[in-house]
Structure I
Amino acid sequence: MKLEGIHHVTAITADAQDNVDFYAGVLGLRLVKKTVNQDDPSVYHVFYSDEDGHPGSDITFFEFPGAPLGRAGDGMVHTVVWRLASADALDFWERRLGDNGISVERDGDSLRFADPEGLAHELTVSDAGDPPLVAEHPEIPAELALQGFEAVRAYASSPEASERLLGELGFEGGAGSWEARGRSRGGWIHYDEPPEQRGTQGAGTVHHVAWASTPEEHEQWREKVVSGGGRPTPVIDRFYFKSIYFREPSGVLFEIATLGPGFAVDEPAEHLGEKLSLPPDFEHLRPQVEANLRPITSPRQRAVS
């Protein structure tokens with residue numbers, strides 16, 4: 001049993017439309033699902049990914065309108081690291097982000113920046129060899145596009161406390177850097193010394209990081225979490241995948257999510273993310289939900305309207 005790298009990263013935004021404009025418009029990801037937070041169906045949950053909605057490139061956001069900006073601290077993911085194919089791609093993103101008013105910091109084969117709410121990202125030239133996960137965008141050539149997740153970086157004051165559980169879950173590494181690598185994909189978590197200020201959850205912060213499992217092994221992963229000293233939730237059916245959640249000993253909220261059934265289970269692949277999708281258990285709430293949510297559209301929809 002091996003986890004198949006990072007499944008998704010979920011963060012918080014105060015404005016879903018501004019979020020769509022940045023992640024789909026500037027970063028060139030595809031808005032693949034527009035739904036609700038299943039623990040609070042009064043708010044949006046939006047998902048961006050590659051063209052086909054694969055795990056491994058899927059960054060998602062809960063919208064809490066008007067939420068104050070947060071700050072990453074001990075026990076929180078602070079940076080999302082994406083793969084690029086080449087130094088030419090770094091050059092492209094340095095120009096594109098700058099042209100869109102985003103400050104960038106170039107350091108060798110990496111480029112660092114933050115989204116408009118302060119969530120930190122890093123683009124890095126990767127030699128992982130995993131299949132690239134690319135979305136189509138009229139202004140971004142495929143060979144220069146984001147290719148999926150390389151890693152997340154988290155703050156931890158005692159990263160050694162996580163070694164037992166990470167080892168039980170098949171992560172390999174040490175000295176603050178651990179990789180989950182399966183048959184088709186891998187992803188890293190790197191632990192960094194935390195700042196003195198305490199973290200606060202809010203807009204521009206990561207809520208959790210999810211790791212990918214096959215559906216048939218999902219229950220066994222829950223047992224492994226328990227064996228490693230974790231306290232996982234029961235398996236929760238999120239309709240698009242099944243999930244378990246737990247905090248690893250450094251404080252980072254982990255999820256293990258299944259590879260499927262996927263985002264095309266309730267809308268055609270060519271029209272992902274165009275309409276508000278509600279899982280069957282929430283469909284009876286549609287009148288109240290739609291009345292409470294501000295309409296949002298992706299750049300693709302506006303281009304064809």
Structure II
Amino acid sequence: MKQIAIIAPTASGKTALSIDIAHKTNSIILSLDSLAVYKEIDIASAKPTQKERDGIIHFGIDEIYPDEHFDVMDFIELYKKTYNYAAEHNKNIIIVGGTGFYLKAMIDGISYIPPISTANQIIVNNQLEDLSSAYTFINNIDPTYMKDIASTDKYRIEKALSIYMQTNQIPTEYFLNNPPTPIIKDIQLYDIHWGTDILRKRIAMRTQIMIDDGIIDETIYLEQKYTRKPNCMNTIGISETLEYLDGKLSKKQLIERISTNTARLAKRQRTFNKGQFQNIIKKDLAYFRNTHKW
């Protein structure tokens with residue numbers, strides 16, 4: 001089985017390219033997108049439609065509902081599911097998307113964290129009711145682990161507390177005794193190169209398509225069904241549309257805001273990929289479409 005990953009920034013043409021390559025290489029696709037994983041978030045995520053998927057099996061799309069939890073550990077389990085399917089059906093795997101953090105975690109490895117018991121979860125939940133006190137508690141017993149964690153980072157504070165309560169070890173000690181194990185090996189990475197100005201034009205075009213396709217109606221539906229509490233309601237496209245619905249933005253400002261924030265995201269993705277991954281093959285889209293070296 002061969003595995004490759006296309007990790008280019010948003011609006012660079014990854015999705016269409018991955019489907020084209022999948023047809024040429026007998027591959028299935030695993031979406032590396034933290035928003036496409038949600039059902040009913042179709043326009044804001046720019047996920048490929050069933051027609052656009054063109055018969056290619058996709059994992060990582062429409063896996064959970066917007067009010068369900070999803071993190072890197074869930075993605076790793078999703079990768080294992082994808083891998084098992086590929087092995088059983090004699091397929092190759094193409095991982096494609098902009099959430100490079102998930103791929104980085106799989107390449108570098110991640111330490112196993114045991115599930116927390118119900119009794120310990122109750123203790124942790126009670127501590128988290130006063131986040132400041134919870135942070136002070138775990139910071140006092142493990143300042144090394146907590147030195148880069150903000151006192152308002154509830155997710156990571158909860159993780160540290162859970163490890164301590166479940167294992168009776170401070171996180172630093174636990175991770176020393178349980179070093180990360182790589183999940184994926186021997187994978188070639190590809191990045192689609194676009195000049196900054198051209199990529200911004202592509203982003204502007206995609207933003208207009210999202211508006212035309214009905215992102216405003218989609219956001220209204222999501223808010224009515226799930227409220228604004230789920231984390232996915234704070235993502236680009238949805239958060240700006242909520243501002244528009246609140247009367248804080250005009251239609252023109254909505255389009256400009258989504259486009260600007262998407263361009264900023266693309267810049268962060270480029271910076272992350274450049275700093276975190278090695279041996280990336282970076283070529284323009286035409287090269288990848290015409291190459292036979294997959």
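Bear in mind these aren't lab numbers, they're just calculated from the coordinates by the rules spelled out. Please read all numbers here as calculations on a predicted model, not as lab measurements. Cβ atoms are built from the backbone, for glycine too; each structure is taken alone.
When distance in nm of label points 7 Å out along Cα→Cβ at positions 84 and 100 is computed for each of I, II, which one produces 3.1? Show your work: numbers first, answer last.
Values: I: 1.3; II: 3.1.
That value comes from structure II.
Taking mean count of other Cβ atoms within 10 Å over residues 236-243 as the criterion, the largest value within structures I, II is that of II.
Name the one structure among I, II that distance in nm of label points 7 Å out along Cα→Cβ at positions 172 and 212 of 1.8 was derived from. Don't jump to the answer; show the numbers that get you there.
Details: I: 1.8; II: 5.7.
Computing distance in nm of label points 7 Å out along Cα→Cβ at positions 172 and 212 on every structure in I, II gives 1.8 only for I.
Source structure of the calculated read-out (mean count of other Cβ atoms within 10 Å over residues 148-155, 11.9) within I, II: II.
Suppose helix-only ellipticity at 222 nm (-39500 (n - 2.57) for each DSSP H run of 4 or more, over all residues; to 500) works out to -4000; of I, II, which structure was it derived from?
Computed on structure I.
Any idea which of I, II comes out highest on volume of the Cα convex hull per residue in Å³?
Values: I: 129; II: 155.
Result for volume of the Cα convex hull per residue in Å³ over I, II: largest is II.
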